[in-house]
Structure P
């Protein structure tokens, strides 16, 4: 028996509303919110319980197979770089090149580079001490410095793997990681610049905030050199990029096969982790074990959310939502705009960029043919559009918002005026770039 279209839409909305309600109002972990939403939607559209469970297992398993190793290795790399001081070394090197009068630009660039392997909240915490000292030495307001740094970290976090939202969307929509990284960096650059420009405009007359958290004391004696600090970040990016090019070339030579293998994200990130280990000088015997355990534990929390997102997507696919909407609504005219609007709505409503893009990818995946985005290029642009939407808007329901506020000592009003509006500028700028690309590529 065919489920009426209106019934499918009602329970889809109820499922999304449940995710938002549980994660925001009741602070329920996103895994359990997504898990419950699977049954709300599945039972609501009259799927048998055994079919719902089978779809959930299939979706969960697919995401784990695609992303499990990548998320664990990426998280471990971030933990190692934080501990060894590589992130601070990179930041100071960039500052020497840009000069103190462009300190806010230096922090924006630093956030962009450091944000490639490190989650935005961790990156901001690690760099917050340097950010505060630069604000004091240069006289630039803390709102400008903090938002500049946050924008660089945030642009990368929302658009490229191995960050969980983009990585999960790539797994759900079957987009090549290397291609997404290259295209995502291209879109993230103007988005980061938009956040920086708004920060300079909106925050230049604001004074530095008082009473930020005390700076972390860093052991300068055992810090690695500049080249050694950059290698764990640069090498994986280069390997993955080369791997993406070898897939485009379709060359079966032995050299191309080797490059293709080393360009696999698992191998590339493993190389990054090994390079990061070489920076650990003077560490206690049990330090490495503790750091790797911390990385694995952090990754576990991320993986269960991503897996639940995959399960939710599989249940949505089982409802044949795409078939319903393609006959009831003309979505093709909306094209690349639709993924952006859905993700922006979810992000603004519930706060997490990761949950927003994973949920949006699950909703949009069966709609790709109706949107005219079922080609390889269309799927890539769809993820970039969702990444732009996942920036829009970060405010009081976003944990990253409070990380910035706490570590920079910024009041709520200042955060909303400078940082939140910066994320709106970033999202709109990123989408404008994606839309322009769609005019030439679709």
Structure Q
């Protein structure tokens, strides 16, 4: 597909990196000449400097022959004008627009045709909903949902005290005593699809597939106590923080926000009636203590400065806060980040890029395409959800008789509402939902691509 990306900064760069790997024909429009040079030097893309909302610039970028426009600048109004102008020049164009301001939510959905928008995405809102889910159901580093929320793939890190350390996978059931499938392991920088002889080690990040009820049993049998969240301290309250505080307040969870800007505090106090808003610096240990950090069930750091988030999260860990969530803009130094006690680490930018890739893949292959895609193991492994249709190969044939590509695993089969963690005798049929886990080597666009 021919795709135009309008925007500069880390979001645009992350999008370019992922879409180049998908083999798409990319053109980037940005105001930053230095970034343009970097794109041309490091990626196989066309790049041009200019105002992406300008009709002249869009024409020069080839919008009239493009398939998709992604408007991802840091200014909502520019993104909307860009999409509207581009759609006016090419009525068949799919437009994906990044909009962050909550004040625009209602009118955008009411006027999508006027703006010419195919998909609107708010990365901050999506990130807030992901964090809310982690806070409501603690115990895991990350949770990804499939089959309309009935199946999960969760992430755990094994410490020295874990019952799973030095355990062969073939003996997993004797310890967890629940119907789960360990579908992937991240050991250092290496992502693996393990077999039954694989032995788990301290420091491994493991990814487990199961129903939510079975995962609760697994936590209990591993001796991991899921501490119910009753009060949360949020350090920093930008757009993501606002969405999160609003959602938690609706969940009847107590929320205290520490925000440095007095102007922002006044704005938040006007919008968030049941949230305690404290004007102050999150680096101030006395302030954190006086606002109940030591008694909090969870700490979420999202000040907008990665270094400050790291420091405050580490201090929260030293104060024995049961659950810590750290929001980082850059996740490039994953080795360093992984070595620090930061709890759950996430990035709205990463969520945005993953969503765009899912949408574009579905566009390329309407029949048999994955309905849901999640990236796990720091982006090294994909978990894909497929609905089995009449074109799917090998229906009603036991899995033990199928030859899958290397590093591909069928992790779950949902049939008529019944969820099965599959074994060698399991089969899938038309209408079933199948979750496939695979190491990110060749791109899998359709279900039939998983077979050797």
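We did not get these values from a lab; they are worked out from the coordinates using the rules stated. Because the structure is predicted, anything quoted here is derived from the model rather than measured. Cβ atoms are built from the backbone, for glycine too; each structure is taken alone.
So FRET efficiency 1/(1 + (r/R0)^6) of positions 42 and 298 (r between Cβ atoms, R0 = 41 Å, to 0.05), computed for just one structure, reads 0.60; which one of P, Q is that? It traces back to Q.
If helix-only ellipticity at 222 nm (-39500 (n - 2.57) for each DSSP H run of 4 or more, over all residues; to 500) comes out at -25000 when worked out from the coordinates, which of P, Q was used? It traces back to P. Among the shown structures P, Q, from which was the value 23 of relative contact order in percent (Cα under 8 Å, 6 or more apart) calculated? So the calculation was done on P.
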